[in-house]
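So, here come the structures, one by one.
The numbers here are math on the coordinates, done by the rules we state, and not lab data. In this text, all values refer to a predicted model and were calculated from it rather than measured experimentally. Cβ atoms are built from the backbone, for glycine too; each structure is taken alone.
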Structure 1
């Protein structure tokens, strides 16, 4: 798609955020056409440049930095100096959106909080993302994904009954909070274009994690505070009865979502399941049902079971690892990969924006910037 026809073409974002949550929000705005100017410290830049989650690096920096900061410009400014603040304030005069994820109070001390920026640019849309908000005993606590998962109750849903707390193995809270921040910013941009009014959007990771759990929390409040009870084996969702879970087969694994236990028994040739005629037992007896299913499914291959279940419209799927995924036609047809290139010529294969506009996929060839790479361009 022509970059000039993207929905946010002409919108300028000044992004002070680091790590994952804030940069994931500004990445989505960039993919939708906004010009994102990443403010970084001279010399070291975003701490995420050094945040290694594996031994894979790109141009001496972490892969995760390059994945989440592609399609952005970098402006180096020392915010501890008057000169650095003055230069940034010049950029803010042309900004439509500001994003920051410093701990509460930091931007106010720098004179770059919402009210200060609003004095420079009266119609600014200003987004703040924090770990736990401005109030309460956790306000100053690090807003780190694993810590938020642990405090918010999210670790009680994965794994089996005797596994103890199990965190999700991706930074789900960071990315969710970033998506919610982007939603709020876009809503305020729509209002600004209609009324000329500025806006302050606040998102914190803890509340985002609670919002992710709206279903189990609502049930908890309605059922008298019953604890979350994971199944003994093959747990995938502690609030759902059998057969919901992932099961080992002769040559891999099979995922089964909601469905009739008796129908499964008939289709799979597992006669013991036919005893569970009452749907209420699919929850009350789910451990016993899952044990029987688990034993039976090991006697056949994944594809053999799919050949029986899919024609009967049973909700099921094979379980793929990355090697299997990227070779599958179901993945290839989506064209979710793109190549981006840094200014020094390094090429990186990564994911594209999942949003389509007028049925067109959104790609951008611009890789992550070097620290201060665009100072001269932006000051000129």
Structure 2
């Protein structure tokens, strides 16, 4: 299955959008139902060329009675029912519509509820990152999928950030690269020490992390996060993986209860230390239908991640490749088709194409041709 990613504002107000997207040759559209703040190009829209979404929003009507402590905001830059309007327009041209749902990545709710966000070993807050160690965050994510199923009846679900976010985050004028932190440092800065997470780790964990980051240990040239944590690594890793697993299992159970036959795709990473949009999934999960890996880097490095995911699947599960069709990738159909072939050889059978609303006409034409070459 080929799925193109789209925002509601790419479709609402643009009568030509459904036919243009159908002409790509995809089977379905991943339509954002809940999404973080962004500034997006809209190269095809008849009314604007740049759209600013200054805060995270829910693109379905927000019914106060359906939420508890955490309640998402409605957008002011699209209609409150933008998902429904876009869904109907896309389905009218024969496309399936899957609800692309961002879960724990929400800067507005995080800023308003600082007791529920990820904090590193120094106590520094990550306001964009809701920590799923808190029951209020689990409830919010559960309400989110329930409302989407109730109000939108999508043809499928795509769960993003189904676990804790970490240090890496492209946000307002990011100014962190000059610190020369290593990949191990980034992993350590992604460990959460909020009031719910900290007591779950072995007692010396916070001090150990701070010492590694401050280079006060006798040896600081650690090649992996396991080396950096030393004897604490196994217990910390188990605790971290459990955060994603608890959230994931709750949401998959809810979706299966309310819509037993709906396909569910997880943005996942087999790395047990993964945080962010592609949550840690080191042991797989038989309740999902598709495990989707990020393929935004060098294909030779992305392919092993896909192959690793295939080893975690059941015979009925599929692996998806999240394929970048935007810069720095060239707008070249042959190169894009070659990348997709590489991912297919690595085990991918589903291709999630990012992003049909942001891509220029030249890039959209290259994507269309690449898919044609693969049929």
Structure 3
């Protein structure tokens, strides 16, 4: 039963192969087994590739099954349409388009399996890329908000600078009226005279201004600091919103690109393996000598061609004979006077009817 199934997979003619020897049947069973297992590998590869796209096992298996059946049908068609010829060059020319198609199929099948085989190494490459993308994303987002943060910080520094400046002014006035009282500066008279009072009043006025400035600037600074926290919160929110996009950077295309960044030799040998598997049925048919199946198939084709050529010749001969007979019949009819008179009578009646009809139309239009 298994042998018959693999023969069915090879695309061989069932009637011819059943009448062939056991060795010939085994050869085509081996070719069919290669076609079948290539389709199984295509199903696995297609399912995994689509799982990385949809993240759903049932959807991936469904599409993978369709992909496997498609590859099975293509391989079966390729193998079954290659026929043995008397010249190896003719066979090679006949098989060349099919070999190219087999190479394309092998590459398509091998790539998802390469991704699965080197999954750990690919994950390492993707992790490095994600980290680099996260850093670049933080820099870009920070640069976007940096102007607002810088402007906010400059305003806070300006307000604090105004307070410090006013404090220095108050401290300087304090020193002036103290040294005046001590007699070490100013009028250099010990005691609290009119000059001392004047300088003390000036200091007290500046101190009140400082107190008011502190209260005003502190309120502005508190507002600006709250605004700075809001900007920083927006920055952090923007980074957190874009992080899932970076974390999701592990799709099929990203993994293929990551695979290209790994050493090429292991991946190349895996592709060669699938290429050998995919092209092995074609190569086997090209290299194997003509067998019993091939001779029987060729004999059936020659018999069919002979029948078709005979039918074509008979049809052409019948057409020529019928043409000659009809030519003779119409030549005899042409000389028949009774037929001539009959046709003349009918043509005359037709012309009379046309004339009467024309007259009736003219009368209606008047």
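Once mean count of other Cβ atoms within 10 Å over residues 140-147 is calculated for all of 1, 2, 3, which comes out largest?
The maximum falls on structure 2.
Compare FRET efficiency 1/(1 + (r/R0)^6) of positions 132 and 204 (r between Cβ atoms, R0 = 25 Å, to 0.05) across structures 1, 2, 3 and report the one with the greatest value.
Largest value of FRET efficiency 1/(1 + (r/R0)^6) of positions 132 and 204 (r between Cβ atoms, R0 = 25 Å, to 0.05): 1.
Here percent of Cα pairs over 31 Å apart was calculated and came to 35; which of the structures 1, 2, 3 was it taken from?
2
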